[in-house]
1. Out of I, II, III, choose the structure whose coordinates give helix-only ellipticity at 222 nm (-39500 (n - 2.57) for each DSSP H run of 4 or more, over all residues; to 500) equal to -28000 when calculated.
2. With distance in nm of label points 7 Å out along Cα→Cβ at positions 76 and 108 coming out at 2.2, pick the structure among I, II, III it was computed from.
3. If we compute relative contact order in percent (Cα under 8 Å, 6 or more apart) for structures I, II, III, which one ends up with the highest value?
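The numbers here are math on the coordinates, done by the rules we state, and not lab data. Owing to the predicted nature of the structure, the values given are computational and were not obtained by experimental measurement. Cβ atoms are built from the backbone, for glycine too; each structure is taken alone.
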Structure I
Amino acid sequence: MRETRQHREEQHSYPIRLSEQQWRAKLTPAEYAVLREAGTEPAFTGEYWDSHTQGVYSCRACGSELFRSDEKFDSHCGWPSFFAPLAADRVEYIEDSSLGMRRVEVRCAACGSHLGHVFEGEGYDTPTDQRYCINSISVRLEAR
């Protein structure tokens, strides 16, 4: 059974904690659905899936820096793909078997917001052989 957000937040003290009411006031309904309810934006619709702008991608909920454009690559999956986070402690990993398959959910380590999933062994020519499949709506790009 998938761990509930409330249970996980009770078990883990995130540096940035807001009530659900505060998150709803801070985020748009679409942002809230993905970031706080672990939704997924439709493929090929997010603003960054095909972006080649250089910069840093931060959590849209709390502003924590998560990924660099230097680690972004074209996976042609419809979502922004990265082969590594900015630093290992910037994200957390949660086992996700909600769709009858094993996946690893990626969340912001600062606020617990849902970012996407990470996949391994897909054969991409990247240094890590990992694909962090991240919702555009979960991040904000600060161009350099």
Structure II
Amino acid sequence: MILYLIAVLALGLMCGSELNVAAIAHPTFERQQPEVHVLMSSSFARLLGRAMPFWMTGSTLLNLLLVLPFAHLSASARHFAGIALALQIFAVVFSLIGPVPINNRIAKWTPQTVPEDWVAQEHRWDMYHSIRTCALIVAFAILVLSASLG
């Protein structure tokens, strides 16, 4: 049960962080003057660009441990943990293809070097981030369901 607790906490906290970015941080950035917006976006992109790979990978590996035989889950609990794991793997792969390359560009922006299409790039990142966040929230709900079935 300790492994479940750690896995649920790691994924749940990550979902909260991702939801915060989508629902609070980025909408707040958009209300700022362009120079401030660019500085805030690049700062967040650098910070989260360093932290999230470890957090997403660690959370996914914790869920992987749950589906291995030594976790001694019931068949239905293992089934739901497997679905949550598949969604987490999707989110990791999707991140590498979609938002990460954009995030890496945003992390280098300054008010003097921001590209002309910076707003379009941020909106594309936001769309990708929303897809990833939804997948992670569904994975979290399914992992909680799995934990309840033990």
Structure III
Amino acid sequence: MINAINLREHIYDVVGAIHHVHKILGPGLNESCYQEGLQIELAQNKIPFHREVSFHPTYQGVKMNATFRIDFLCKDDIIVECKSVPKLTADHRAQLFNYMRLLKKSCGVLVNFMPKFAEIERYFYDDERQIIVPVNREVQGRKTESL
């Protein structure tokens, strides 16, 4: 079962770094600028991370040739996907959800840097029930349960 309080505390500094990058760079730049800014911010705050992590999914225990790449893996279990788009879509969320599920990572953060105020969506993966749980967010027009 998900311990939401611990997970919220676990991602707090990563989300803070995202906010700081948006505050400094402002809205409307391309995604790679924000990724570079976030890389600098994470390093300066001594938050462990890897950038542009590639992985191969498996099928029935066999490693496939297909390759996926996540923008950031922080603290070994927080996937951060960066976007700079007019609006986050279900496709953006599905991308993050698939990465969380395939890698069995407990936390996912989807951030859109383009708007005046950064859009940050937080999700937790419950491996036991194999579901993604949104945190304090309205997704696709409906209010979700708070954890």
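1. The structure behind it is II.
2. Structure of origin is III.
3. II
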